[in-house]
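Take a look at these structures.
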Structure I
Amino acid sequence: MTEPPSTSETASFRPTRLWAALRRIFRLSRPYRRRLLAALVLTSLGTLVALVVPLGLRELVDAVFQEANRTLLHQLTAGLIVLFLIRAAASFGGNYLLGWTGERVVADLRKRVYRHLHRQSLGFFSNHRTGDLTSRLTNDVGSVRSAVTDALSKLLTQSLSLLGSVGLMVVLNWRLSLIIFLVVPAVTGGAVYFGRKVRELARHIQDRLADTTAVAEEAISAMRVVKAFARSGYEVGRYEEAVEELFGTARRRVLISSLFTASVGLLFFAALVGIFWYGGMEVLAGRLSEGDLVAFIFYAFNIARSVGGMSQLYSTFNSAAGATERLFELLDTTPDLQDAPDAVVLDEGEGRVAIENVTFAYDEGRPVLRDIDLTVTAGETVALVGPSGAGKSTLVSLIPRFHDPQAGRVTMDGHDLRRVTRSSLRGHIAAVAQEVHLFNASIRENIRYGRLDADAAAVEEAARAANAHDFIVDLPDGYDAEVGERGVKLSGGQRQRVAIARALLRDARILLLDEATSSLDSATEALVQEALERLMAGRTTFIIAHRLSTVQAADRIVVLDNGRIVQTGTHDALVQREGLYRDLASYQFRGPEEGALEC
């Protein structure tokens with residue numbers, strides 16, 4: 001599992017790394033740069049218009065009230081209305097285009113992350129919690145959206161408002177401007193300090209949120225077990241504990257952000273009081289007009305609002321940077337299994353599989369398979385048996401290239417699997433496992449998952465061959481009946497037969513069966529076994545089984561122990577020889593009284 005960075009690592013996330021993270025965010029908007037540019041132009045226009053308003057108020061105060069000029073009053077009022085209408089239209093256009101761009105970038109990012117997840121190997125998902133990956137796909141991407149839309153718009157408007165207000169204040173009265181300039185450095189320093197704290201906490205919040213999601217998802221997906229062991233109270237306690245940890249971290253972020261915002265407000269309001277006092281003294285001395293003072297106070301408010309807004313934006317960007325780190329950490333993960341640059345598409349063939357001197361380990365130095373040599377001819381049925389942990393499932397997982405061996409190679413019809421595309425390879429393979437996974441959709445859609453372009457007649461034909469048609473038509477909605485999440489509305493035998501129909505519809509030349517009948521009662525097992533025999537006909541088949549009664553008819557039985565092949569042969573031949581298979585068979589087929597071998 002990918003661990004979150006230590007506190008020291010997060011604290012060292014300097015502004016240079018912040019901007020690097022933000023550049024990666026905004027790089028996603030390049031395909032929409034025209035819309036983005038138009039949005040920025042409109043937003044800038046609205047801000048520039050807003051900067052003109054205090055100058056109009058200055059004229060209103062100086063010219064109208066001092067000279068009692070009604071005509072000028074009407075003209076200035078009409079002019080201000082026009083300015084506000086222009087600002088509103090520009091603001092609407094800019095915000096809409098920015099919002100559209102932000103949502104488009106988020107949609108692209110979600111698709112990119114999800115596509116990247118599907119490129120990862122099964123080993124990746126073994127090392128990452130589903131809840132954590134789901135959190136990155138939803139919550140973290142949402143944080144990025146706030147940076148691309150709201151934050152970008154506000155950054156532009158606040159920056160222009162700040163720079164424009166400062167420039168106009170200096171023009172109006174440079175001495176009065178010094179009061180504001182004394183405050184800005186203190187606020188800037190505080191923003192850097194508090195922003196670093198917020199960024200650190202934002203990363204921790206995303207990690208805690210992922211933990212919370214993982215706890216809930218794990219319990220909900222295993223609700224049958226939770227109920228069976230009366231552990232609802234325990235699971236609720238786990239979730240509430242995770243939520244409280246999330247709340248504690250979020251509370252600290254809110255505390256720091258609120259403290260900083262209040263401090264900024266206090267500093268600027270103190271500066272405004274100083275401006276009002278000193279500006280009043282300048283007016284009384286005749287060095288500043290009343291209109292200049294009004295405009296000056298408006299610009300001071302603009303600066304206060306802009307700096308305060310930019311400090312909040314700094315927190316927003318830091319939060320987005322924390323989420324971005326997690327997202328791009330995922331996107332930067334290189335799949336450990338990739339198609340070779342010269343990989344070819346695997347064409348139709350006979351279905352001959354050769355495993356040549358293969359050694360494989362999940363963890364370095366701890367091989368699960370050792371020096372495996374096995375050639376399976378086209379159409380042959382090979383059963384893999386042996387004690388738990390012998391390496392049966394691992395060996396079969398090499399055929400669809402879920403893993404690559406550290407030594408040796410696996411070939412299909414003479415093609416090294418590392419030299420063919422994974423999609424074309426897996427297009428020739430169908431699998432039926434003990435734990436069948438059905439999607440929360442109709443029976444028809446689950447069967448059609450084997451071949452997405454199959455018509456209704458082909459789906460029904462596959463269901464009949466799988467001995468599933470009769471129970472399907474007895475359901476109220478027939479083939480359109482929803483199976484529920486993971487197929488919970490169907491019995492184990494029904495799920496198995498739907499899975500067999502799915503594999504039949506795929507019509508693959510390689511078939512992988514992993515304990516496909518081990519958890520069924522005798523009557524259901526007979527139906528499933530009959531369907532499996534139809535499925536296996538003419539296909540190269542690998543069967544993993546603990547119950548030897550299900551593999552007696554196999555063309556060849558391969559016995560594994562401790563990652564090595566220790567015996568091969570037919571059932572009849574193996575029970576006649578001393579070895580692991582006869583030991584397993586004598587245990588499973590022992591008579592109730594005489595203890596004789598019954599085969």
Structure II
Amino acid sequence: MVQAIGGTGIAVGLAGCGGQQAASADDEEDDTATPQPENVEVDQSGEPKDEALTVAQWAVPRDSQYNVWNGKNDGEARRVLFDRFMQYNLSGQEYEGYAVSDWSFEGRTLKLTVRDGLTWHDGDAVTGTDVMIQLKLDMYTGASLKNYVDDVAEAVTAPDERTAQIEFAQDVNEDVVLAHIQPTRLRAKESVYGEFLEKIETAGSDEEEADAIAELQNFTDPEPVGNGPFRWEDADSRRTLVTKYEDHPDADNINFPKMEYLYLPENSQRWDALINGKTDGSATLFMPKNKLSQLPDHVRVGLIPRHWGMGLVFNLENEHFGKPEVRKAIAHVINRENVAKNSGAGTESKLPVEIPSGLTGAFNDEIENGWLSGVADTFDRYEPDTDKAASLLREAGYEKQNGAWVDENGEALNAPVKGPAGFTDWVAGAETLVSNLKDFGIKSQLLAKDTATYWGKDYADGDFALALQGWANYNQSYPYFHFDWIYASHDATDIWNVPSEFEVPPLDDPQGSPQTVVPADMVSDLSQATGNEADRLIQELAWVTNQTLPVLPIQEKLAQTFLTDDDWNVPPRDSPRLQYYWPTSWLPRQGRWSAKRE
């Protein structure tokens with residue numbers, strides 16, 4: 001969860017609107033893959049000015065391994081060693097074929113076709129069986145797609161050498177399914193992972209299946225056989241080295257022989273590496289304004305939306321913050337614009353949430369003119385208003401005595417905010433919101449804990465009254481994922497203690513009598529809905545969130561990405577081609593990050 005801020009330049013049209021994302025059945029009758037980006041003619045003459053594209057990694061290279069189901073020290077070279085199922089361009093909101101070149105929804109069946117000519121680095125062809133194994137192991141280890149099928153073993157199959165398919169047990173929202181599948185990196189070579197799948201599916205009991213899954217999760221793969229445009233070469237204490245795989249379908253787009261992943265585990269080391277020319281770029285990195293000013297002219301900085309940002313979460317079992325009036329009062333006290341400004345450290349990388357509703361898209365007016373088109377004016381924007389805040393607290397039974405708000409027993413309303421000390425941008429923002437609360441008369445302080453202790457103990461144990469956490473689902477733009485995070489995730493139900501039911505007035509009659517709603521059921525319905533029904537559910541869930549504030553969205557984040565153009569040909573900083581997660585791995589594949597020649 002690396003915080004990234006700063007830079008200039010962002011493409012327009014960065015979020016889906018009105019439920020009409022690319023690859024939706026409502027957009028076209030034949031729901032197939034969007035053509036891949038047009039490749040460019042890459043200069044292969046002479047010698048590259050720099051033979052290695054050098055970036056950074058967090059884990060010690062020789063300790064890295066590449067079994068995604070292990071979860072420990074997953075090496076960052078995975079970004080070029082393995083191909084994702086699909087590409088997703090944030091600027092155009094389009095899915096583009098990649099390891100899976102084509103797909104189609106036929107009733108309740110999703111068919112996935114392997115890209116022609118894609119091979120593993122040992123020369124074996126990538127097959128539909130490999131894709132099937134990947135999907136199954138993901139589901140057996142907890143992937144949400146498991147909830148869409150009756151029986152994983154029967155529902156996921158490989159009809160032929162180049163095809164895998166999923167038979168869903170219900171109608172599905174295709175936007176949701178594609179968003180689940182697109183980021184998947186194809187790791188599951190049959191000769192390596194087939195035996196793990198066989199043990200899981202032939203287990204004679206739940207205990208045997210759990211043991212088989214544990215065996216998979218304990219397996220390490222330090223010298224992987226990949227399928228991407230670079231192959232694993234070696235790793236030591238300092239770097240991971242990967243070399244160009246000449247038989248990859250995109251090999252002609254790449255005119256340099258290798259990539260290096262240097263062990264740079266501290267942000268300050270990465271800042272210095274870019275400033276001093278030790279690295280050629282960074283996917284995303286927190287760099288404050290005083291460091292940005294030290295970058296040489298050949299370093300380009302672009303911004304990429306994360307559809308995520310710092311939020312204020314409440315322990316809803318707390319005697320004070322379980323009351324919606326108190327949460328709403330706090331929303332009217334906190335100046336989100338100032339929090340975002342101070343959190344961004346002068347880089348304009350944090351944008352205040354305009355309408356707290358669980359929807360992302362503040363960077364392009366996408367909420368008001370997109371998802372909430374026609375109803376945005378009904379929503380409460382929770383602009384700073386101490387009179388409203390005071391009225392809400394009095395309604396909830398509090399009064400102000402000697403400048404401090406107290407409850408019916410005369411005890412001070414205390415709102416301590418816990419957060420991770422290592423997230424320096426969050427800490428800066430939290431200091432501002434704590435100051436807002438204190439100025440209003442609510443007792444508050446920032447309790448910045450060691451990052452590991454915060455996430456592993458205080459937050460995980462629910463040991464807080466108010467806490468800092470992302471309020472949306474990381475990297476996803478489609479609203480389903482944000483509402484699933486707010487109402488149905490482990491964090492929501494077991495840490496924030498979000499209740500299963502809320503009482504809210506209808507969206508079409510906001511002054512009417514409150515009605516009982518079950519947001520988790522609405523989220524489940526959204527996973528199956530299409531067209532106008534999906535749009536309606538999105539607006540209803542946004543309304544419930546806006547009226548109950550189980551979490552207070554504070555700001556949205558724009559991630560900083562770095563590219564150097566002294567030895568490299570790269571797109572301009574405002575190019576829509578930067579709008580991928582992440583340019584350092586996608587641009588070389590597309591011939592858009594190539595070496596200058598001598």
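FYI, it's all coordinate maths here, none of it is from the lab. Please read all numbers here as calculations on a predicted model, not as lab measurements. Cβ atoms are built from the backbone, for glycine too; each structure is taken alone.
Given structures I, II, which gives the highest value for relative contact order in percent (Cα under 8 Å, 6 or more apart)? Numbers along the way, then the final one.
Working: I: 14; II: 23.
The structure with the largest value is II.
Taking distance in nm of label points 7 Å out along Cα→Cβ at positions 181 and 509 as the criterion, which structure among I, II has the greatest value? All intermediate terms of the calculation are to be shown ahead of the outcome.
Values: I: 8.2; II: 4.2.
Checked I, II; max of distance in nm of label points 7 Å out along Cα→Cβ at positions 181 and 509 sits with I.
Compute volume of the Cα convex hull per residue in Å³, for residues 309-444 alone for each of I, II and report the one that scores greatest. All intermediate terms of the calculation are to be shown ahead of the outcome.
Numbers: I: 223; II: 110.
Largest value of volume of the Cα convex hull per residue in Å³, for residues 309-444 alone: I.
One of I, II was used to compute P(r) over Cα pairs in 20 Å bins from 0, in percent, and the result was 19, 52, 26, 2, 0. Which label is that?
Values: I: 15, 35, 26, 15, 8, 1, 0; II: 19, 52, 26, 2, 0.
Going through each structure in turn, the value belongs to II.
When Kirkwood radius over Cα pairs in Å, for residues 237-564 alone is calculated for each of the structures I, II, which structure yields the highest value? Write down the numbers at each step before the final one.
Numbers: I: 25.3; II: 21.6.
Structure I gives the largest value of Kirkwood radius over Cα pairs in Å, for residues 237-564 alone among I, II.
To which of I, II does the computed value 1.5 (distance in nm of label points 7 Å out along Cα→Cβ at positions 381 and 581) belong? Please report the intermediate quantities before stating the final value.
Numbers: I: 1.5; II: 3.0.
Corresponding structure: I.
If distance in nm of label points 7 Å out along Cα→Cβ at positions 317 and 485 computes to 2.4, which of I, II did it come from? Intermediate results must be reported in sequence, preceding the final value.
Working: I: 4.0; II: 2.4.
Considering all the candidates, the number was obtained from II.
With mean count of other Cβ atoms within 10 Å over residues 45-52 as the yardstick, tell me which of I, II scores highest. All intermediate terms of the calculation are to be shown ahead of the outcome.
Numbers: I: 19.2; II: 13.2.
Checked I, II; max of mean count of other Cβ atoms within 10 Å over residues 45-52 sits with I.
helix-only ellipticity at 222 nm (-39500 (n - 2.57) for each DSSP H run of 4 or more, over all residues; to 500) computed as -20000: which structure among I, II?
On the way: I: -20000; II: -7500.
Considering all the candidates, the number was obtained from I.
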